[in-house]
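Next up, some structures in structure tokens.
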Structure I
Amino acid sequence: MDYFVNPDSVVRRIWGKADTVLFIFAGSAAEFALNKAVDWLYFTGKLPADPLGRLFSTVEYARRIIFAERAAAEQAIDTIAGIHAAVEAKRGMRIPDWAYRDVLFMLTAYSIRVFEAIERPLTAAEKAEIVDVFYRLGRRMGISEVPATYAAWQLAREAHLKNDLVVSAYTTDLYRQYRRHLGALRYELVLQAQRFVVPGRVRALLGLGRWSWLPLALPLYRPTQHLALGRWARTSLMPARYRAQILALDQAPALGLGRPVGA
């Protein structure tokens, strides 16, 4: 059977485990708030109304593509492109290719950073494999200038962090929405996760600070992650209505598709 991502790929290991996906979620939430194209995510009004749901939907889209047979994955990618084309038609302008690239960079970067932070160092071949998956996703969407190799991706990622992130009124509002939807305690836990996984440039722009106690807590958590206590810890990170979605992150995703951020 032909899959978009090989069944024994490290990409499936990364995106098939709730622990890594939740950290990817936290890092992505930080960078979404700094993206220069975040106004597109506000255009329909759905992101500020339900930022956690929109981010979960984007994560779930990525997971379903990663675990799908090639034809189903390509159909899902085409669906994403079609949804964004409809948003472009409503606004009367195109989403720039660099905005799409920024999202691909983010998914690639946090796949690498999170796995290395909580599991083990990746090999050069594994990093190249992660880059290739998101390169092929971008190519299918018709996005220009997506780096095809890890070396090229590193250069493009550094340029993105330096030039394409900005603190704006959207940044402030999105973090306000995160706090409102999470509550004070869960919001602080997400900030701890962000301090742990986001690069220095992102920490500095958001004023997150450098120190996180999560590296101290992870050795205590790991022995419980497959037990009821570990499941409770994971599901407690988000409001109760997301409990089923969090538990499902440890399983191969179903074929049905939700809607990505901004749609």
Structure II
Amino acid sequence: MGENQTIRLMTYNLKYASPSFEPAWEVRREMQVSMFQRRFPDIIGTQEGLKEQIDYLADHLPDYVVVGEGRKGGDDDEHMAIFFRQDAFRLREMGSFQLSETPEVAGSGPEKNPRMVTWVRLATIHRPTDRGPGPYPVDYRGHWENTQEFYVFNTHLFVGEGRRLARLNAARLIAERIRVLDRFGEWTSARPVFLLGDFNSKPGGEVHRALVGDPESKESGLLKDSAAGGDEIDWILSRGDVEVLSYEIVNDNDDGVCASDHKPILVEYRIRPS
């Protein structure tokens, strides 16, 4: 990749379609679609979306491809979905794992509200403009060599005072998975990694330190926070040669009425050429 690339990522807890939450999903869904269309992030990581919610957003956001499954496998339960712009990225690889002692077993962990991670490896769609002489009509080698790849992880950690250790162990498992997923091989440069989610923890706590390190220690963490001194439980963290250009807590509302009990976090990064 020979030029800087900018990328805009959003994390958003949709609030599941609860019959007791006001306004109802049938009202909130229009607000969310409008917000996504106005902001038009490159990538969106959502939490708590049930199948009907993810289906509705996918139907009304045709610029995006959506991947992900329910916490108990298939379409069952809440999804950790990832939406990405189909005109900007190719899906190279995708997967999920449970935040449990048996990460590969769908739905493992507590019987109620198990937790999981959805991840993707994406490649920037690169269309060379220089069509000089070559053995093929299109020089596929330059096309491939100038394609930036990166990972996106999306999660929702356990909630409640009694789940403190579960959150910490989940953060450690995510860090372990990220640590080994940054390269294709030793001959390649490291790929950036972005971690999005609702962590049900404040910055500076033990979950945050497990991912970004302790500022009082000389040891650097695996990831970097996009916010300095933030107070939110929704974060976007990164690893690799990237730079935060802007950070925003999106406060879109309709006469004071919000579409969720969370506010989206929108971060623009610059990915430096490798």
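Taken together, the values in this text are just the output of simple stated rules run on the coordinates, not laboratory data. These numbers come from a predicted model, not from an experiment. Cβ atoms are built from the backbone, for glycine too; each structure is taken alone.
Given a computed value of 21.2 for mean count of other Cβ atoms within 10 Å over residues 110-117, which structure among I, II does it belong to?
Of the options listed, only I reproduces it.
With mean count of other Cβ atoms within 10 Å over residues 190-197 as the yardstick, tell me which of I, II scores highest.
Max of mean count of other Cβ atoms within 10 Å over residues 190-197: II.
So helix-only ellipticity at 222 nm (-39500 (n - 2.57) for each DSSP H run of 4 or more, over all residues; to 500), computed for just one structure, reads -6000; which one of I, II is that?
The structure behind it is II.
Which one of I, II has relative contact order in percent (Cα under 8 Å, 6 or more apart), as calculated from the coordinates, equal to 36?
Matching structure: I.
Assign the value -0.33, -0.63, -0.87, calculated as log10 I(q)/I(0) by the Debye sum over Cα atoms at q = 0.08, 0.11, 0.13 Å⁻¹, to the correct structure from I, II.
Answer by label: II.
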